[in-house]
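Engineer: Take a look at the structures listed below.
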Structure P
Amino acid sequence: MSRKKLHSRWQLLLQIVFTAGVLFWLLHQTNWQALSQRFAEIRPWWFVAAMASYALNLSVSVIRWRIILQAMERTAPMLWLLRLNWVGAYFNQVLPGAVSGDVIRAWYTRHQAGSMPLALAAVFGDRFMGMGALIVIAALAYVAGGSRVGLLPQMGWTIGILLLAYVLIVILILSPFLNFLEKISGKLGSKLHDIRLGMGALLRHRLALGATIFLSFVIQCISILTFWIMAHALGEAPDAVALWVVWPVISLFLALPISFAGWGLREGLMVFYLGYLHMSHDQALALSLLLGFNMILTSLPGALLWIGLNRHHEAPPDLQSRTEENA
């Protein structure tokens with residue numbers, strides 16, 4: 001077995017252990033009767049509306065992805081990107097890691113982008129711009145939140161560190177300091193160099209950058225709307241701080257590859273933070289679980305769309321091996 005496969009399996013094992021451990025602890029602390037009652041009282045039309053909101057999120061984000069490709073002087077048909085966005089969303093929910101679907105999106109657009117590194121740069125740019133909007137929303141809401149945000153432990157430090165890290169990454173992307181990567185790191189360095197150049201092209205393209213920033217705020221507002229609708233599906237009226245601070249911060253943490261598709265991590269953070277906003281354990285857990293199920297159900301058509309793709313396009317090697325192992 002190669003070192004890469006061994007590392008991948010250990011990473012998968014750790015993600016499964018982390019997810020199972022957190023969920024076991026949360027469920028052990030849960031009043032099952034209260035949790036079951038909340039699920040039994042779900043308002044179905046609100047749940048459907050949340051699915052529609054998440055579907056809108058996936059659809060609008062395709063426009064941002066295409067603008068980023070155009071800033072890199074590449075292009076792809078809108079319907080093709082829409083299809084891949086749904087496929088990527090599905091695999092983000094069913095494969096380990098936080099960005100498995102993003103890698104798949106890059107793989108299937110590598111021909112339009114001209115190379116895999118440039119395709120990764122476009123997908124990374126799509127994700128990176130969205131994360132920036134989340135940080136700004138959380139920071140502005142935290143400043144405007146008054147005494148309510150004081151209830152959240154260390155939230156100011158958390159947002160400050162996230163903002164600083166984001167600014168540093170932008171500086172590194174734009175700085176010529178990393179040009180040495182191509183010379184001293186061989187093939188890997190060349191790929192990192194191409195990815196940095198692709199991102200730099202976006203950040204220097206004023207029109208495309210302005211459009212992607214605007215769309216990023218629209219997309220993240222839709223994400224917050226999905227959270228709000230799902231809370232109402234449970235008959236809850238979430239605090240404004242939960243909508244504009246807690247959910248954006250949790251969404252940022254879900255990019256960390258420490259749990260299986262975000263499960264466990266999302267539930268733990270929701271119970272932790274929303275508890276300080278006077279939401280009970282079973283309320284926060286039910287809301288988090290429903291948000292996860294909503295994303296799985298809404299992105300499920302991506303599985304069928306991928307089957308059609310795989311007839312005409314070679315699947316990514318990692319995805320091929322996982323499919324063969326599951327078969």
Structure Q
Amino acid sequence: MDKIVECVPNFSEGRRARVVDEIVNAMKLRGVKILDREMDANHHRSVITLAGDPGAVEEAVFRGIATAARVIDLDAHCGEHPRIGATDVVPFVPIRGMTMDACVAIAQRLGARVARELDLPVYLYERAATRPERRDLASIRRGEYETLQREIATNPEREPDFGPKKIGKAGAVVIGARPFLIAYNVNLATSDVQIAKDIARVVRERGGGLPGVKALGFELKDRGIVQVSMNLTDFNVTGILKAFETVRAEAAQRGVAVLESEIVGLVPLEALTQLAARALQLPGLNVSQVVEMKLFGE
């Protein structure tokens with residue numbers, strides 16, 4: 001395949017497997033490979049990773065958005081993770097033979113179609129953003145679904161890029177293009193969610209912390225612990241190990257231990273190679289030294 005694009009749609013459903021099955025099944029098209037599926041009951045959110053032919057992926061994601069709009073009711077949705085839509089965010093990532101501009105074009109085309117055919121408000125973000133403040137997903141999601149319901153028709157700052165200035169039970173959709181992002185969480189041995197929120201405030205770039213890091217603090221009620229949830233937007237600037245070490249150090253200052261960490265979705269081999277190189281002080285380590293890359297890499 002000469003051209004490959006990745007898409008990582010996030011859906012506001014993490015508790016009903018049959019609903020997520022229906023959405024995923026709608027996206028199973030020729031030329032598209034479902035790479036990963038993650039469900040999180042606390043966040044009440046699913047993250048699906050698919051890749052393949054750009055045209056086929058675009059069509060698959062449209063079908064996923066249409067299905068989610070039919071089977072998810074945000075009026076009955078409550079979870080830890082911020083959201084404004086049944087299909088909350090849809091990023092396109094260039095993998096092979098694709099430029100970022102080409103991914104922006106896909107985002108724009110899909111956004112216009114979602115608005116036209118599904119009558120949903122659509123916001124463009126990251127590299128596809130039409131306003132500087134909309135490069136930041138958090139800015140678009142400010143106040144979440146409930147606030148957007150009140151403001152979309154009256155506040156010019158909340159006017160969508162495509163679609164109606166009204167919002168129904170499926171909410172709005174955020175679509176964009178970005179480089180590879182690593183979703184990385186660190187779980188802490190405490191039930192005090194304020195500690196997680198305080199650490200998130202320290203480590204995120206917007207608070208003067210680690211460059212290329214977005215972070216929030218959440219409570220995982222079913223486990224009686226809390227989580228520092230991070231998006232590493234450029235692992236070449238701030239990698240997994242640096243993020244982990246920083247969170248661990250901040251937790252230690254507060255007398256709290258790290259229980260574990262987790263990656264949501266997929267991660268590039270290069271990011272793991274960099275992690276190993278730093279942890280083992282092997283500056284010359286690279287992916288070409290991985291035996292599977294010699295055997296199966298292109």
Structure R
Amino acid sequence: MRWSIFAVLSFIASLTVLSSCGGSPAKGQEQYGEDAVRQSLDVTIPSGTASGARLPAVVFIHGGHWNRNSLKSMEDDVNAAVARGFVGVTINYRYSTVNDWPAQIQDAKCAVRFIKANADRFNIDPLRVAVAGYSAGAHLAMMVAFSQGVESLESCAHGSTTPNSALDSSVKAVVSRSGINDLFVAMKESGHVSNAARNSIRELIGAVDDLDMALRVASPKCYVDNLPMCNNASPQLPVLQIHGDSDSTIMPLQPEILHQRLMALGFTQSRFVRFCNQPHDWNANKASAIDLAVDFLRQEFYGELPDHNYEDVGC
């Protein structure tokens with residue numbers, strides 16, 4: 001998605017270059033919270049989108065141990081989605097080095113509500129919003145999808161007010177690439193995550209009175225298991241998990257266990273795809289994984305027959 005000279009100049013002047021004028025690509029930065037850097041997002045509208053059109057949107061969440069990287073690292077994902085008819089949204093969130101959990105999920109949910117509140121500006125159909133993420137961002141994406149209606153996760157650090165609180169942060173599909181689903185088990189058992197990932201999880205949670213409880217309520221799987229402290233996730237939610245079987249940071253046992261649990265609970269649209277010999281950083285098959293994700297979302301939002309059969313890749 002290339003910018004016109006006019007768009008570049010307008011962005012520098014106002015930091016908001018979003019337009020629904022037919023035929024012109026639009027991309028720009030928005031601030032969804034009080035922190036101008038960490039609570040910001042980019043929106044990219046497909047070229048040729050007619051004024052008044054309403055397209056499905058995908059909110060992409062970057063990885064990096066919850067404490068590094070930015071929305072720029074998801075540009076390949078958003079470009080692929082925009083090229084196939086989605087409004088692409090990439091978000092920043094507050095780092096765990098500065099703000100402990102649940103700041104990160106609060107930010108992600110706040111960003112979803114923000115784009116719904118501004119759906120007219122962004123050519124978005126607020127009833128067709130998906131969320132996708134990589135690594136730590138995949139964990140946040142799954143939390144957005146599964147933890148609907150949990151009031152403590154909906155705030156956005158605006159004092160006593162929650163922006164766009166009349167809207168919900170629900171999404172209609174979720175894609176996880178190299179994501180972690182059960183922080184409690186990851187910290188307690190071997191074979192789930194690396195030592196570096198454990199350190200990042202501990203930093204994310206911060207100082208708490210009950211660490212075991214905190215780990216559970218920060219885990220997407222908690223909302224599937226419907227433990228007393230967690231709400232129940234909807235079995236109608238389409239879920240795609242993509243993972244490398246050589247991932248030594250977040251090991252494939254994590255998505256496999258969740259997928260089996262989802263299927264047992266009647267999540268008929270749960271998919272789990274292994275990329276064989278693929279490590280955590282996706283240095284070889286990233287484009288194929290992104291294509292698989294966009295194909296899954298095209299199936300859900302445009303009713304297309306899938307180009308993929310969701311079987312393991314390269315095994």
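Quick note: the coordinates plus some simple rules give every number you see, no bench work behind them. Owing to the predicted nature of the structure, the values given are computational and were not obtained by experimental measurement. Cβ atoms are built from the backbone, for glycine too; each structure is taken alone.
Engineer: For mean count of other Cβ atoms within 10 Å over residues 47-54, which structure out of P, Q, R has the highest calculated value? Walk me through the numbers before you get to the answer.
Structural biologist: Numbers: P: 18.9; Q: 21.5; R: 13.4.
Answer by largest value of mean count of other Cβ atoms within 10 Å over residues 47-54: Q.
Engineer: Still on this structure, please answer the following. Name the one structure among P, Q, R that P(r) over Cα pairs in 10 Å bins from 0, in percent, for residues 215-278 alone of 17, 52, 27, 4 was derived from.
Structural biologist: Computed on structure Q.
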